[in-house]
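Read the figures in this text as sums done on the coordinates, not as results from a lab. Being a predicted model, the structure only gives us computed values, none of them experimental. Cβ atoms are built from the backbone, for glycine too; each structure is taken alone.
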Structure P
Amino acid sequence: MSDLSLFFAGSALAPQTEDFVVSERFKDKEGRPIPWQVRPISEEENDAIRTSATRKVKGKNGVLVPETNYGEYLAKLAAACVVFPNLNDAELQKSYGVRGADTLIRKMLLSGEYANLVAKIQEINGFDKDINELADEVKN
């Protein structure tokens with residue numbers, strides 16, 4: 001079991017997109033809810049998103065410490081993971097009177113819909129499992 005080629009990029013399965021009905025409010029011509037398409041992202045992409053939502057703030061004794069705005073982080077994560085609808089489309093943003101995919105997603109969705117979308121995105125990116133659950137799976 002020491003064949004490192006099994007870990008080469010060409011051997012890894014490509015991340016799969018998933019269809020997910022985020023809201024019953026967006027319907028096709030036949031009246032069926034339109035599923036959104038979401039994708040997992042790499043840790044490299046996730047780190048860039050987390051960094052963009054992190055600011056230096058003064059801590060004890062005036063020392064600057066990093067502080068992540070988790071609301072901003074989750075909105076940017078969600079925007080990066082949504083493949084369809086195209087949240088970067090200028091016409092779609094204009095129709096809601098906003099600029100930016102992360103701002104659009106918060107304007108488009110009701111709070112419960114947004115929470116469900118974020119939960120799905122966390123699930124497909126592997127954030128839905130507790131470390132203790134993973135340990136139990138490995139044991140079995």
Structure Q
Amino acid sequence: MNTQLTFTESLVYPDHPAGIVIPVTLAYAGTTIIVDAKIDTGAEVCLFSRQAGERVGLCIEAGEPIRLSTLTGTIDAFGHEVGLHTGNLTFYSTVYFAKHHGLPRNLLGRIGWLRNIKLAVVDYDNTLYLSLY
């Protein structure tokens with residue numbers, strides 16, 4: 001049985017040792033910044049560095065607290081609703097910002113990003129196919 005999917009855009013990504021890493025724009029209260037984020041379909045939520053949250057103008061600890069489990073321990077973070085732009089796709093979503101400085105990478109996870117889009121990956125061609133869900 002064949003299934004056909006339709007997407008509104010494609011995005012070519014570079015080879016990166018951390019995996020599939022793409023530029024993402026975060027927007028809050030009229031301020032926008034661009035950060036690199038790794039697509040992590042196993043991550044429960046989107047998690048960004050504290051530095052990214054501060055650059056976009058958030059008071060980090062004013063957000064919804066969460067404790068995330070990782071392979072090496074736990075990370076405390078705070079959720080905020082921000083605008084997310086991936087390619088030409090734009091939507092508002094709750095994403096989380098680490099409590100402490102030094103998070104080594106930003107993650108695009110299931111809640112906050114993946115559940116808002118349709119996604120296909122052809123890794124051999126380094127291409128993502130995307131549409132809003």
Structure R
Amino acid sequence: MTENPRIRIYANRWFAKFAAKEKISDATLADAVHRAESGLIDADLGSGLIKQRIARQGGGKSGGYRSILIFRSGVRAIFVFAFAKSDKANLNAPEMKVFRKAAGIMLELDEDQIETEVEAGRLVEVKDDEQG
């Protein structure tokens with residue numbers, strides 16, 4: 001009996017610190033990925049990058065954060081950047097170029113290489129209670 005492969009969810013070191021400071025739970029991050037898996041992507045930025053809204057604790061998604069994820073459906077999601085909409089409207093062209101390049105690299109890594117990134121502390125796995 002085979003199940004659908006589960007998507008693995010990670011955050012880079014910068015994003016993990018941001019999430020901790022802003023008290024964004026793993027469940028909230030996992031929810032953003034599940035929405036994307038269901039086709040509810042706030043913005044497809046191309047080259048394996050998407051933008052997903054994340055609700056602010058005690059608030060709704062509209063007053064929350066915009067997160068940038070490296071995303072391949074059914075495989076992996078990596079939170080790489082976030083900002084409050086009140087602080088920044090969107091990524092600028094140089095930022096987009098950097099994140100697209102990173103997406104190209106990160107989506108080519110195999111599971112062993114991802115595990116190496118986790119062990120080195122460059123990636124943190126997001127706990128997804130829905131998937132156990």
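Upon calculation of helix-only ellipticity at 222 nm (-39500 (n - 2.57) for each DSSP H run of 4 or more, over all residues; to 500) from the atomic coordinates, which of the structures P, Q, R produces -12500? The read-out was computed on structure P. For which of the structures P, Q, R does the calculation of mean count of other Cβ atoms within 10 Å over residues 7-14 return 12.8? Matching structure: Q.
Once FRET efficiency 1/(1 + (r/R0)^6) of positions 63 and 87 (r between Cβ atoms, R0 = 25 Å, to 0.05) is evaluated on every structure in P, Q, R, the highest one turns out to be R.
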